[in-house]
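Below, each structure is written out as structure tokens.
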Structure P
Amino acid sequence: MQPEVIQTDKAPAAIGPYSQGITAGPLVFVSGQLGMDPQTGELVGDTLESQAKQALDNLSQVLAAVGVELSQVAAVDVFLTDMDDFLAFNGIYEGYFSNHKPARAVVAVKALPKAACVEIKCVAVRSGSQGEDYTDATVM
């Protein structure tokens with residue numbers, strides 16, 4: 001089984017030598033999403049709220065491109081440039097993951113691309129499609 005690249009115009013294009021996401025068997029790996037407008041490639045604002053909502057929307061769109069929903073996310077990694085934003089971020093995040101609570105890590109970083117204040121990536125598990133059985137899948 002070969003990993004497959006995820007590409008959608010409903011999320012911002014990669015700003016470096018990487019893919020928006022990759023599927024490998026039942027696993028979906030979404031690259032770090034900034035709060036960028038998919039059409040302009042620019043940050044949607046300079047606040048944590050505007051950027052976090054857009055980053056989560058972008059993450060959701062990459063997942064949707066392969067038929068996966070936020071309820072199928074297993075793990076989320078969040079990078080904040082200011083750990084004082086932790087509680088505010090939790091409030092925004094809970095609006096996207098209210099009933100389903102994936103494993104999560106939040107770390108503070110010195111800086112992010114485009115001077116963003118938040119970046120979010122995830123790993124999700126998709127259901128078998130078209131009769132595929134992923135129970136014995138091996139990821140290499």
Structure Q
Amino acid sequence: MTAVSDAIQVSDAVRVPASALTVRAVRASGPGGQNVNKVATKIDLRVDLDAIEGLPEPARDRLRTLARHRLDADGRLVVTSQATRNQARNLEDAREKVRALIAAALVRPRRRTATRPTVSSREQRLDTKRARSHVKRLRARPGHDD
């Protein structure tokens with residue numbers, strides 16, 4: 001595993017320092033002919049979530065929730081990419097996935113405001129139920145009224 005040379009800038013205030021990133025190149029699976037057996041093009045990028053700079057604590061918690069299936073035993077975020085046969089492009093793809101995930105965690109979810117159905121929507125629902133009931137009653141055998 002090697003450290004990455006440059007940081008990932010998510011926003012003006014939030015960045016992932018290079019010291020928080022660990023990259024490992026491994027052999028990719030899938031098509032690629034003899035190339036797939038010889039060249040390590042799949043990228044395994046690990047991010048230390050505690051080392052992300054400028055990330056507010058609520059956003060850090062949201063990030064842990066969003067990435068709960070991508071965390072390793074040490075609590076680091078694991079992102080892999082084997083989209084292309086090129087190691088450099090896979091590294092960029094993995095870095096973009098990390099940036100997008102952190103950006104998604106920065107967005108505070110909107111609070112749901114409780115609303116009540118309108119009178120007309122209630123009436124419309126009951127009318128639809130009555131019509132459905134009538135259709136089903138017509139389908140019943142004659143003489144089997146409830």
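A short reminder: the numbers here are calculations on the coordinates, not readings from a lab. Not measured: the values here are computed from a predicted model. Cβ atoms are built from the backbone, for glycine too; each structure is taken alone.
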Quick check on the output: 2.0 is distance in nm of label points 7 Å out along Cα→Cβ at positions 45 and 69, derived from one of P, Q. Which one produced it? Q
From which structure (P, Q) was distance in nm of label points 7 Å out along Cα→Cβ at positions 61 and 85 calculated, if the value obtained is 4.8? Q
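Taking distance in nm of label points 7 Å out along Cα→Cβ at positions 21 and 125 from the coordinates of each of P, Q, which one would give 5.1?
Q
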Ranked by distance in nm of label points 7 Å out along Cα→Cβ at positions 77 and 101, which of P, Q sits at the highest value? P
Once distance in nm of label points 7 Å out along Cα→Cβ at positions 29 and 117 is calculated for all of P, Q, which comes out largest? Q
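One of P, Q was used to compute helix-only ellipticity at 222 nm (-39500 (n - 2.57) for each DSSP H run of 4 or more, over all residues; to 500), and the result was -12000. Which label is that?
Details: P: -6500; Q: -12000.
Checking each candidate, the match is Q.
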Computing relative contact order in percent (Cα under 8 Å, 6 or more apart) for each of P, Q, which one ends up highest? P
Supply the structure label, taken from P, Q, corresponding to percent of Cα pairs over 25 Å apart with the calculated value 25. P
